[in-house]
1. Using FRET efficiency 1/(1 + (r/R0)^6) of positions 117 and 205 (r between Cβ atoms, R0 = 25 Å, to 0.05) as the calculated read-out, with 0.15 as its value, let me know the right label among P, Q.
2. With helix-only ellipticity at 222 nm (-39500 (n - 2.57) for each DSSP H run of 4 or more, over all residues; to 500) coming out at -8500, pick the structure among P, Q it was computed from.
3. If semi-axes √(5λ) of the Cα gyration tensor in Å is computed to be 33, 23, 16, which of P, Q is the source?
4. Check the numbers for relative contact order in percent (Cα under 8 Å, 6 or more apart) across P, Q and tell me which is largest.
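Bear in mind that the values in this text are calculations on the coordinates, not laboratory data. Note that the structure is a prediction, hence the values are computed from the model and not measured. Cβ atoms are built from the backbone, for glycine too; each structure is taken alone.
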Structure P
Amino acid sequence: MSGAEDTGGGTSDAGGTRTVVGLRGVTKEYAGGVTALRGVDLTVAEGELLAIVGPSGSGKSTLLHIVGTLDRPTAGSVHIAGHDVAALSDRRLSALRAQHVGFVFQAFHLVPGVSARDNVAEGLLYSGLPRSVRRRRAAEALDRVGLADRLHHKPHQLSGGQKQRVAIARAVVGEPALLLADEPTGALDSASGAAVMELLRDLNREGATIAVITHDTEIAGSLPREVRIRDGEVVADVRNPSSVPSMAAGAEL
């Protein structure tokens with residue numbers, strides 16, 4: 001990375017499984033006595049596909065911000081891709097986030113008037129790579145999500161599902177250790193939403209570690225692992241054997 005320290009990879013347990021996310025006793029308090037998270041423990045291994053599910057006000061958005069290193073906890077420890085967030089300066093934390101975490105949001109957050117390829121290339125803006133390389137990798141990422149024929153299309157020329165595919169391509173173009181998808185189907189019709197979820201499953205089968213943050217219990221139940229959060233606490237962490245198969249945690253990549 002240009003102008004930033006290399007932030008390395010994840011930690012491994014005795015069995016060789018790399019841990020991408022490790023939260024221990026994470027609490028987040030806000031002014032006015034509001035406690036959004038209460039002693040949350042969460043471990044996500046490389047290659048997992050999981051849902052973090054809960055109703056509005058449950059704390060799942062705060063958890064997204066903590067895991068995505070967009071915010072720091074009031075108490076507890078956070079390790080992302082093998083790095084202790086508490087030990088990092090804001091500059092090094094930004095480097096960690098740019099290199100190891102990809103984000104997909106409900107609202108897409110594409111730049112208006114800019115081609116799909118250049119929107120995706122923005123995901124490599126802080127990589128230190130030449131513009132030509134960034135654009136080549138962006139084209140490859142768009143091909144990966146099934147939009148090789150939409151390189152030059154601007155957001156207003158794309159459907160909602162295509163916009164979300166561009167956003168996913170932007171999130172994965174740098175091969176992050178973790179992809180956080182926040183309500184990725186929330187702005188889509190059911191058919192487009194189903195196609196986006198199938199794309200996320202495909203990316204997971206290719207090796208991506210993906211956490212889907214959602215209030216949709218149907219989506220959560222369709223994924224291999226479901227972490228349920230309510231009132232700032234993890235109330236269940238279950239495996240869904242009937243879900244669409246994905247890479248098992250710790251599988252060879």
Structure Q
Amino acid sequence: MQNIAIQVDDLKKSYKKLDVLKGVNLTVEQGSIFALLGSNGAGKTTLVKILTTLLNQDRGTAIVNGFDVASQPAHVRQSLSLTGQFAAVDEMLTGRENLIMVARLRHLTHPRQVADELLTRFGLTEAANRRASTYSGGMRRRLDIAMSLVGKPQILFLDEPTTGLDPEARIEMWKVVKELADGGMTVFLTTQYLDEAEQLADRIAILHEGKIIASGTLMELKKLFPPAEKKYVEKQPTLEEIFLAIIGKKEEQ
């Protein structure tokens with residue numbers, strides 16, 4: 001367990017008669033990028049909420065950074081940060097003021113220094129004294145992730161982080177995520193953009209109708225796809241084709 005950042009065993013969650021998670025099992029290694037794929041309603045957000053202590057599971061266990069989410073939620077929260085689908089910045093404040101506010105809420109001793117370091121790291125120094133309402137979508141998302149890194153969390157949850165971004169801003173965000181993982185941070189990513197998982201993830205899991213129906217590296221998942229018909233050149237399947245093939249198979253059973 002020393003190299004495991006997140007361990008989930010038989011996790012279940014229901015809302016009245018609706019079973020959302022039906023026994024989820026997964027493992028995320030430290031310092032890796034783990035992508036969770038799934039259609040709308042598959043249970044991705046519910047799982048993230050449980051792992052970040054925003055929701056209690058009905059059954060099963062989830063260990064995050066060595067702490068049980070149910071019995072040790074305060075310790076879990078200290079080791080992680082969550083960035084949702086929409087940037088949680090205060091648009092009336094400047095970029096610098098947003099970062100200083102978060103640093104003070106985390107009781108850091110030098111909030112201005114922390115803010116300036118993150119502004120530099122995310123290429124926001126020139127826009128530091130502008131209100132966040134004037135930022136582009138990509139800049140706002142970079143500021144949002146910078147705010148998530150205040151206090152140096154060990155695990156970062158990104159819930160569909162590039163939703164609504166233009167292609168250039170998405171590529172920019174991919175670069176940021178890769179740099180975070182290269183620096184030793186564990187990144188748990190949920191996305192509906194399959195090319196995003198293909199570009200970023202060390203391991204990928206597919207959540208379908210409340211269960212993990214496939215997981216592994218991209219190459220391991222490709223082996224689940226029917227062999228390509230050989231004519232002149234063997235066509236390698238895209239992650240999108242693999243995803244649709246896997247969930248289609250599941251629904252036929």
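1. Q
2. Derived from P, not from the others.
3. For semi-axes √(5λ) of the Cα gyration tensor in Å, the value 33, 23, 16 is produced by structure Q.
4. Checked P, Q; max of relative contact order in percent (Cα under 8 Å, 6 or more apart) sits with P.
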